[in-house]
Structure P
């Protein structure tokens, strides 16, 4: 038998509880016994339990170590996300969540850079809020991941990785409680970069070998910070330690090969690279989503191609938030995906290429008209402030 600390949402019927940790205290309460029904778990939650120490038999321990529920790689049309409320209903709330996330993540990066203890409580709440938003409607908050500002790259990358990992995890069939931990891991996965000198992070030319060795230390520094501030669990450790590893062993810090990398580590590597490539940095403009996806597909020795294909199906040919050119001489923002007909998402038109001017935004479902998407386009080619326009869209 082995002891393991679990979040209360991870507790399952049949497990043997040895200790309970209540809200607002680090002290454990001795209260031993086997969980015989879901009602026991609900009662523990009502009593303020936030985590429990459980005894696991070898089979349970092995299942727990994988940090994954069995993954269903066939997307389910009746998944809760996308079915609970509309994009329009969730969009306003998701903007508030995203803005609050920006402030909170920016704050913990500043604390990490200064060697201060992280105020993790708000980040724990944030992981829950992101998960609940994606669960209510997977597209609303995901639209905001396409709003990129060069000066905010570090914390935008953390937030966007969290949103995409959350949505992808739910899409693959992971349990909601597990997805919340994955979302938390994504928010913290690059916290060690806060200790890398900004002159190196913002350098607009190739890094020297010495500079690259400093950047690679962010994994070690992140684990140190996590251990110091008690934010590590198996999921967070896996994501933080292994998101730069590659299937062929060419990654860092340990050069692990595919047989040593969990599915979660492979998922994190894919989404970390996708968001990094599509994000604007002070020294480099981000690439369109399709370019990043082609990069993932062309490096089959480095990225799990089964997961890459699933990620593309999850995102769509034109991810929400993308700017596209239509056959009717208009530009539009993709606002809701369509997995049955990926080339016919829901859109909001914002610009006429015939008169070269912004127009009154209108919402359309491309399954119900003759207009088609010709291509994805760059907002700067039309002198459009896409982040500002996206935030003003009335869905």
Structure Q
């Protein structure tokens, strides 16, 4: 038995297990960066609109450009990662996305703003696919669920990004200064995490071209029906998340007479509940399994929507949206994990496809909810995401598939 000396402690602290823990912490930091980018931008939208002089129509087109760019990048980026592996792509993707955050602050008109948001959408979306693909490879190599915990740091990053925007407004900072400070901070975090990430993260080679009999290329359909079905579930989950993000505060003000502070608290309650749920998600997945966890989450979210939309008290609204956040917290991570397990040679492509379909949710949901809300109120519009909880509960059985492996 080795003596317990300072030298032994130093050796143990630098061993493979310690390096692996530091690498996981570094990957969590990149998930944090992923979650922080868009909330920093979104928190300064009114100021950027005033700076550029764009109206609602032009702003809507610019935001559409961001969404479309993110959707296309998620699909294409996943295919690239299957070729080269995500490990070496995460750090430059994080730095590039942090730099892209500065661009909307330099916009001087509608076309300039649209181009800036397209670049930001590309950067954030590719980083999102990189970190999720790396996490999927990591949880596969370690044989345990980890994606929900990592996604908790997306939620925490989102809170930090939104608070950064609020603080900059209180301090009277212009949008460009806000984006410079936030982008620099995120870039520094990305650089600081690079060494432990690259040293401790297992190497994952790209899948390359798949080989069939005789060593020739093996034909396989570009996207399997199961991936498309999982993408449909992701669309329902992401649409519901974005609906609460976009409409919860307005609902609290218009429907239950909440103050501006309490209305903002409705979305904060949703975000905090989602982060807490994701921190517990991997343990719950081990205990309940994916199917039951997603079904229970969808049922919880549906109960939250019913409570928030049917009981006209501020306390009920806060409790309801908290339940929605708790219920939805594990849905998308479990769907992405299921997509990753479909085919070990197409982890990035499958996850990218599911993510890209999920991105369509806000693009479709926001105008539909807005149209319904203009006639029947925000509560009527939120019936759409509430109804999609039934779709998630019924479709959760798709997550019970067996993993397939690629053979050389």
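Coordinate-derived values only; no laboratory data. Only a predicted model underlies this, so the values are computations on that prediction, with no experimental measurement involved. Cβ atoms are built from the backbone, for glycine too; each structure is taken alone.
Using the calculated result 8.7 for mean projected area of the Cα convex hull in nm², for residues 139-258 alone, pick out the matching structure from P, Q.
Only structure P yields this read-out.
Upon calculation of distance in nm of label points 7 Å out along Cα→Cβ at positions 35 and 243 from the atomic coordinates, which of the structures P, Q produces 2.3?
Derived from Q, not from the others.
Consider the structures P, Q: one of them gives 24 for relative contact order in percent (Cα under 8 Å, 6 or more apart) as calculated from the coordinates. Say which.
Q
Work out which structure the value 21.5, 76 belongs to, where Rg and Dmax of the Cα atoms in Å was derived from one of P, Q.
Clearly, the read-out refers to Q.
For helix-only ellipticity at 222 nm (-39500 (n - 2.57) for each DSSP H run of 4 or more, over all residues; to 500), the calculated result is -13500, so let me know which of P, Q that is.
P
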